[in-house]
Structure P
């Protein structure tokens with residue numbers, strides 16, 4: 001758009017550029033089909049599609065045994081289509097897990113799903129158990145603590161398959 005204004009006997013042409021406002025970065029979106037049940041004494045597998053207008057930087061699965069105070073987390077790896085994490089095997093006395101998926105992008109925008117329950121009850125039938133039996137994945141689990149109270153070992157889960165537990169260090 002051009003505007004003319006008289007300036008001391010001459011015309012001055014002033015260009016006013018109308019630029020669109022800078023695009024606002026949007027948080028990632030998580031498309032996830034909740035895992036409703038799994039098989040006791042097996043590794044549960046959590047997968048989700050994560051999209052962003054920029055770059056997805058990190059995706060994690062936060063999990064705990066039902067009614068445990070604090071969550072643990074594991075990174076979700078990109079398999080070419082979606083992000084997935086294999087959870088450790090819950091101990092025999094655990095009948096349910098709780099989990100959510102969290103993602104952050106290259107603009108530090110983050111989002112998480114709601115918390116979902118996963119039934120591990122051996123008495124209730126599980127029509128579509130979501131388990132991982134891939135030896136490469138179930139034998140190389142890295143689990144991280146979210147609370148100093150979780151100590152130096154994972155509780156309510158078997159240590160089998162966990163190659164590293166990362167406790168939260170006291171400050």
Structure Q
């Protein structure tokens with residue numbers, strides 16, 4: 001499937017983006033949906049009404065235009081930050097790609113998350129634009145960290161990296 005592009009009327013919500021791309025009839029079958037930045041995760045009832053499957057909708061907005069690309073769980077999407085609330089509503093997976101996607105999502109959900117003040121140890125040291133390299137940082141919240149020497153660091157995609165949390 002390719003990307004769909006156009007002007008979205010009204011607010012940019014998970015449901016409005018799904019309806020924009022896949023139509024009102026499809027959107028009416030959405031059991032639940034959440035949006036994390038540019039990715040939407042949804043539990044969708046099948047057309048026969050017996051099954052509920054996972055849907056990932058990639059989105060991007062540029063110059064007032066919304067671009068969307070739907071990927072069903074049985075296509076093996078790369079994005080695997082689907083929350084447990086959506087995963088818990090899905091019925092039996094339709095194929096191995098769906099099983100693997102759900103396994104990866106569940107592994108992310110189960111992964112320990114740091115609390116403010118805890119040490120986060122990254123599997124590979126991170127190199128920053130100023131040349132500094134750190135492997136262990138103190139979590140401050142959101143995407144903010146502090147190094148042992150007091151340097152403040154902003155790591156927007158840190159959750160996608162391999163890390164462990166010191167108790």
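Rule-based calculations on the coordinates, nothing more; no lab input. Remember, predicted model here, so these are calculated numbers, not experimental data. Cβ atoms are built from the backbone, for glycine too; each structure is taken alone.
What the table below lists for this structure:
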{"item": "Source structure (of P, Q) for mean count of other Cβ atoms within 10 Å over residues 126-133, computed value 14.9", "result": "P"}
{"item": "Structures P, Q, by Cα Rg over 2.2 N^0.38 Å: label with the highest value", "result": "P"}
{"item": "Distance in nm of label points 7 Å out along Cα→Cβ at positions 110 and 150 derived as 4.2 - corresponding label from P, Q", "result": "Q"}
{"item": "Which of P, Q leads on FRET efficiency 1/(1 + (r/R0)^6) of positions 62 and 94 (r between Cβ atoms, R0 = 35 Å, to 0.05), largest value", "result": "P"}
{"item": "For -500 (helix-only ellipticity at 222 nm (-39500 (n - 2.57) for each DSSP H run of 4 or more, over all residues; to 500), calculated) the corresponding structure among P, Q", "result": "P"}
{"item": "Structure (P, Q) behind the derived value 14 of relative contact order in percent (Cα under 8 Å, 6 or more apart)", "result": "Q"}
